[in-house]
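The data blocks that follow each hold one structure.
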Structure 1
């Protein structure tokens, strides 16, 4: 396959294929769908994954990495450059790539239909406009609408407890509104572009200078909300099947650095059960609103819990969460054998507007394992001086801890590799820790973080 940064695809006409398009961190979700497709078709099923991640090497089957839509060589050091890909640009490159088009033609010559699953449904991905090709996820236009923070707050005000907010349609309006609100909102004002994720394009501000420093002076639309000092940042993962049926996968605690930058989660939440039940109920209520609009598939909701244990809604993530894979591995151990996985629930929700027989939500009993994640992101341009071998055994760590074969374990995933220029905001690597208690989960994450730090030149 020509004009690709990397490809190791081996095509076999006897195999049933589907495509995954998105970041490498969700590659493991494809195992769950492959098993389901194999059972449904009676053929061996495999995924071909198309990802934007620029790494030193790849220890993954059937992977395609298109050349990014910008330079991949550092003019000063003549080294490969790893950066956080712009989703819209990446999806446009994938949709228009001739080698990917030829691959789809080849697949459709041996099977009746091709399904595409994505981390996030975005309009710039147009491969599903082809005959006999379908997106196995939320509708792109609906996902775009529900990821708009202004739309979310207007929709949910009065339905769930939402922080005080304003929508500003220009930089001039933003500066005027925040200046007026600052004497009343003394703890700070949270400002975000209407589309942002993981703390990007958002900031806690305490002056007009803060706003200009973060956002510049270009006009855009912004969500302005009162910053509330708080103790907890819980997140809930769920699946919508229709206007009534919403599956709650669980409640985790986010790790937020700098007031707004998401770097990982731990499960289960340390919050008392009455609070996690309240969070689940709000999320189910939001899911039903989304379901009535036609949304089908996985989504998440973020909240805060203040010092008086009052819950406030923060945002909908109309996509898979960064920890969807870890929820899948945990639910595989928590639920009865044979229970449908989250990707299977999404499949039935999208195609049939229902959940399959045997669907079981996790109960309130103490889980046999705990887990946590840490996304090691660089805040400035750096060069890697070492590497950590890619570990393919994350699923096995969950299994062995749940069975009691291990008390604790951690893995380091998707390390970029040595002699790469790494741009700000890019994942250098991810760490996942699994243990029988949260203290050992945190210990594993701290050890992994120190190991990753050793691979970056000072």
Structure 2
């Protein structure tokens, strides 16, 4: 193969792999912060500071504008307010994946889609096998979730030994899993619906979509619409976090100018900046300030036109969500009081065993079984460098439900005692899944490396 052909192949490979490597690094760091925040919350809830911890979370915070008043305690502001941004970011990532990412090509998407479906359906069925007809039956959605940040943080511990194909597979699986989780929250964990508020929320979604269609690219109008959409959903009965996901689907994903036009404009503006366009050659500091600012603003406008609002928002939101909101959520929701008597009581509860079996056994059977079905049917194939043994390791990591499992458990259980049992089971199952997944991948990635 000629040198320029090799360079072209390397460029294409780099274009495909680098976004996943960046995503991997960001999620891995976020996952480590998530672990740290969870440990701190768990420690506070079981220390002499427990009163302060619970008192802080139940501190009322009120916003009043004229006759409008919105009052929630800090825990609800985190779960129903800040978590909207998390689901908004999830929606942006899902939209991007379906437009230009791994899920945009059916041949590549079919395996993680099948795996995700199996990883949702089987755990729910396993859970119901333990709880059907009992007081904990409503928690069937809890073991359906996969915490991508936690799972990728585990993969980061094996950096250099894990093929990128496995990272892509697990990421795509978790994205489809997120779609399932959002649908479950919207359809099954809604007690009552206010039709008027829901219609008004739908109107906000439609307005945002129309702004997209007429070419509005500034993010401020979408932010204003998002606030009203959140308020309407808060009153509608459907969990407010769904508003974030729906708004994300309306954000423009296309650029005003293409890559070729972008390069052309940048080159032309740089020529003006250096004076070469007018046959002059001088340092920008010698240029009149007004003229220099005008050229710099033109450069900014060109960069703005070359970046999709979806990419801009995703890039700017990710640090806030991954490094602040999710760890804060974990800190606020991980405060389970653990004592010997309480844990022994949990061991006799069907909810504990339903979640445990769903996240550990259900996830493994569902992900591997449905992946095998997709391959046997000829619909999909294992990614390059991935074997059934390493895919099983990824399936084990799929049992780390943590963030979304905790979130769904707060919606599924009104009874404080059952919620406590559910959290204990989620922690236990996630730790077992984490250790088992790392162990399996360590053993079999080492064997792959020696071939």
Structure 3
């Protein structure tokens, strides 16, 4: 019996996939199809699959050509599979010609001509065409523009960023003369204006029928945040909180692992986010510490321990109390059976780590934890320690854009940050602005 093996993502399986599988089947008596896992696809730069692994496996199964289906999960697995399964022929599309010649040492390699004019990327791009405009004045604007290029079906329609036109002149963009003009040319808008303007900018976009992705905090109070989400629902629109870390694989995995009981009962979350740099912006456009770093610092607290804390206290050092500019803020949260500490600063420096403490062990994420592709689970018995590595592209921004585009396509929230978490973060910001539960020091 001649065994044949082939591999692919098979996202939104189309005629080209079917023809390739059919021809692969004709090469032998038994066809094994390897379907790549989501995590492995991300390491290869495929970040916007429309279908889950199980959906893709089911689609391959329904073609009737696969005698056996396996999951490809790591680099180098092809050699292991060929040896383990006794494969005689490895085959793949001709667009990979020469790439897998090294497998000739283990079996025969055949490159099959692909069906011209069709690919999953083209299908995704055709299915999901989303024009996003950007308003605001932060370094994030440039990063968002650059990362959007990696997402099929998404294009930047223009920018309304007074004062940033010279900084963006190499981007070949449409520069809107007003926010309304930007909205007219866009299906959705990315709001990165100063936090005090978020409520009005988002509400204007929603009333114009546009979906919104907003750099956190979504609003300056829980009440405003709730109203915005309610308006979005009433109008059948998506409003998404844009803390990029929430959409990265490593961070998502550590949250799930922490909540699974891997380190026992969680008793503490300690998050630190500091920097001594600021973008070259007009002072009126600069964000204070609690708005720039606070939402990120609070993210793991709200997602691991929940939003129902018993009480909190701010310890704050202001550089300008009148303008609400804090140099350093520490927030202590008390939960019924746990505590949390968040340190944020723009005029002080500390190690930017994240530590989740449990009764059986702890999770350690090295600095800067918000850009991590790696974390450790540590125990008293060091032989039990585990290290976890996940690919991180574009600081998580491109994954954030993928999630937003998919949420718009499905017209429902597709993961990341929940409404209750966004509202809790906005609520903490609101209490800070009103000087509630605050201890100031000089």
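Quick check: 13.8 is what I get for mean count of other Cβ atoms within 10 Å over residues 294-301, calculated from one of 1, 2, 3. Which structure matches?
Going through each structure in turn, the value belongs to 2.
For FRET efficiency 1/(1 + (r/R0)^6) of positions 62 and 206 (r between Cβ atoms, R0 = 41 Å, to 0.05), the calculated result is 0.85, so let me know which of 1, 2, 3 that is.
Source structure: 2.
Using Rg and Dmax of the Cα atoms in Å as the calculated read-out, with 24.5, 85 as its value, let me know the right label among 1, 2, 3.
2
Figure out for me which of the structures 1, 2, 3 the number 3.2 belongs to, where distance in nm of label points 7 Å out along Cα→Cβ at positions 270 and 422 was derived from the coordinates.
Source structure for this number: 3.
Which structure, out of 1, 2, 3, was distance in nm of label points 7 Å out along Cα→Cβ at positions 350 and 398 calculated from, if the result is 1.9?
Structure 1 accounts for this read-out.
Since every read-out is calculated from the coordinates, none of them should be taken as a lab result. Just so we're clear, the structure is a prediction, and the values are computed from it rather than from any experiment. Cβ atoms are built from the backbone, for glycine too; each structure is taken alone.
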